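S.K.: Some structures are shown below for you to check.
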Structure 1
Amino acid sequence: MTHETLLNEDWQSTLSRLGGKAAIEASVCKFRAFLRTRGVSCATDLLRLVLAYSLGSMGLRLTSAWAASAGLADISSVALHKRLRKCRAWMEPLVSTLLSEGQKPVAGGRRIRLLDGTAVPKAGKAAKENNKLWRLHCTFELPAERFSFLELSDEKGGGRLDRTPFAKGDIAIAVRSSSAVR
């Protein structure tokens, strides 16, 4: 999908791949990304604006000018920026839907998660003399290729497998190590 495809019939195929206009309207309400029609008439128009801005080489001003010339929305660049900031949580499942089309399920549809705990010494002479540490606990999902959990604790927060929320059937791979990054 490119910026130009938002102007023609490819937009309708993209919309149908995401479940149609009704599914877009339902998902935008769930994530509270579209609360008022001020300048943008519906959720599908907002989706088009998000995709036009993120896929094209236009900045906020040109995107809002394009939207006005296409009859899509009458919105300033500042207002568009505010709208775009509220769309992150809404866009994650939509993009995931588009990217996962045609993918074969890995590990029988079960999530494969890599768990790691890294210890980093705190800065300062007093902290180093008393072995003060920061511990970064993270979980990486292999098929999705993204971090799904991050937590920062001090030296009292030991590495435990129950820090990460798991779903039934998850495959977890963890490494036990007692060394700190030097």
Structure 2
Amino acid sequence: MQNKAMREYAARRGWTIAMQVKEVGSGASQRQLREKLLEAARRREIDVVLVWRLDRWGRSVTDLLATLQELQHLGVGFVSLTEALDLTTPAGRAMAALLSVFAEFEREILGERVRAGLAHARQNGKRLGRPATAALHTKEVRKLHRSGLSKSEIARRLHIGRTSVRRILAAPPKKK
């Protein structure tokens, strides 16, 4: 059904189909057939990309906009049949610009939520970042170093990194 509708649309517009891509059940982040289509666009072998729906082309708003911008930069049109989005027309390009504005808005809102969540966690005493694993061995590192072991040997025995051993030894001992 989708192929037939797209073929009829291409015929009405007078387009010749140079390449047809059909990815079934492709939820993977790397979609090889789509990448081949983009490579054809980069080689200027195609003039327009026609898709059944936007979600068939981009898996996220960010991905969609990035590829639409690349196609626009390459001078390749983009048409989504069911959403009646035709970036080969001025109205379609205006719609793409609006999509871009909303995607940027979405990214900014997400960033604000993340920052607010981190601030809230800090206010509630939550320690953020990587857990201090090597720091738990500070006493042992200092003791082994005083006994004459090399930093590499200390790291090996305690199963921590040499950089962690150097960092612990470089820091002044904490006074109690």
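Where a number appears in this text, it was derived from the coordinates with a stated rule and is not lab data. In this text the structure is predicted, and so the values were computed from the model without any measurement. Cβ atoms are built from the backbone, for glycine too; each structure is taken alone.
S.K.: If distance in nm of label points 7 Å out along Cα→Cβ at positions 13 and 141 comes out at 2.8 when worked out from the coordinates, which of 1, 2 was used?
M.R.: Traced to structure 1.
S.K.: Another question about this same structure. Ranked on relative contact order in percent (Cα under 8 Å, 6 or more apart), which label among 1, 2 comes first with the largest value?
M.R.: Looking at the calculated values, the largest one is 1.
S.K.: Next up: Taking -11000 as the value of helix-only ellipticity at 222 nm (-39500 (n - 2.57) for each DSSP H run of 4 or more, over all residues; to 500) derived from one of the structures shown (1, 2), identify that structure.
M.R.: Among 1, 2, the structure yielding -11000 for helix-only ellipticity at 222 nm (-39500 (n - 2.57) for each DSSP H run of 4 or more, over all residues; to 500) is 1.
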